[in-house]
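Down below are the structures I want you to see.
Computed from the coordinates by the stated procedures, all read-outs in this text should not be read as laboratory data. All figures in this text were calculated on a predicted structure; none of them were measured in a lab. Cβ atoms are built from the backbone, for glycine too; each structure is taken alone.
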Structure 1
Amino acid sequence: MIAMVLLSCAGTRPAHLGLNDGRLAPCPSSPNCVCSDDPAGDHFVEPLAFKGEAEAAWQAAKQAVEAMPRTEVVESEPGYLHAECRSALLGFVDDLELRLHAAEGTIGVRSASRLGWSDMGVNRRRVEALREELAARGVLRGG
């Protein structure tokens with residue numbers, strides 16, 4: 001019974017995840033998503049602007065995501081990462097994606113809920129917590 005409840009909170013992995021012409025998918029109209037590749041108003045979040053070598057910044061970002069509580073990396077390839085982040089109480093799944101733009105010195109980020117309308121700011125806070133972690137590791141410009 002508990003397993004069925006938890007599985008129903010996971011939702012189906014969206015088909016539009018991944019890179020399309022080197023960009024992360026834009027957010028839907030619901031307010032439960034943020035994306036650095038989506039300049040549309042309230043959904044926009046600044047990309048992670050790193051200093052130093054791109055590969056070192058990418059490895060630090062991957063390690064920071066792997067260390068996040070209740071987070072599992074489900075896809076990792078050069079320049080792209082997809083992780084599933086589960087909520088503590090009911091196990092709702094959010095999709096966290098990173099993409100490396102070495103030439104720009106940035107890591108693009110997208111975090112979106114699979115289910116529901118509002119996330120009460122969870123996805124934006126997740127991205128900002130990742131930003132703070134990378135700043136604490138000395139990876140980000142100005143951080």
Structure 2
Amino acid sequence: MGKCARCGRALKDPVSIERGIGPVCYEKSGGGVFDADLNVDEKEWQRREELLKHGGEIYLGVNWDYPDPGNLIRGYTMRVSLRYRDGAFEAYGRMYKAGQGYKEVIFERSADIKTAYKAAILAGPLSTAQAHRTRMSCLAQARA
């Protein structure tokens with residue numbers, strides 16, 4: 001059993017354990033917006049694969065939070081996308097913070113587009129949940 005990335009409660013449901021975040025916290029963190037993108041037919045998966053292999057990118061939203069232990073009040077904002085690079089599909093985030101510019105993090109690199117897509121869909125809500133928990137934990141310590 002794992003613990004929820006947002007609230008720290010024990011996770012019991014297999015889907016929640018795999019995600020690392022419970023259903024209520026997943027929704028509070030913006031999860032669910034892109035979940036339906038996984039339920040498409042093989043023709044659509046092939047179309048996406050070709051798009052990415054020809055230099056395209058699939059963009060899954062902006063303004064996700066990304067935790068910054070150095071500054072709990074103003075963390076990074078992140079956009080999550082998918083691309084194809086050096087023979088693999090990548091789920092990655094491009095983070096921005098005023099005064100510090102851009103950073104990039106790769107959440108998943110896979111030969112399988114579905115694996116990378118699933119990781120991209122989870123990356124935004126999971127990072128937002130982690131940023132929330134980090135802020136709440138630090139606020140609690142400051143009050144103690």
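What the table shows:
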| quantity | calculated |
| --- | --- |
| Source structure (of 1, 2) for relative contact order in percent (Cα under 8 Å, 6 or more apart), computed value 24 | 2 |
| Structure (1, 2) behind the derived value -8000 of helix-only ellipticity at 222 nm (-39500 (n - 2.57) for each DSSP H run of 4 or more, over all residues; to 500) | 1 |
| Label whose coordinates, when distance in nm of label points 7 Å out along Cα→Cβ at positions 88 and 112 is calculated, return 2.7 (choices 1, 2) | 1 |
| Structure from which 9.7 was derived, mean projected area of the Cα convex hull in nm², options 1, 2 | 2 |
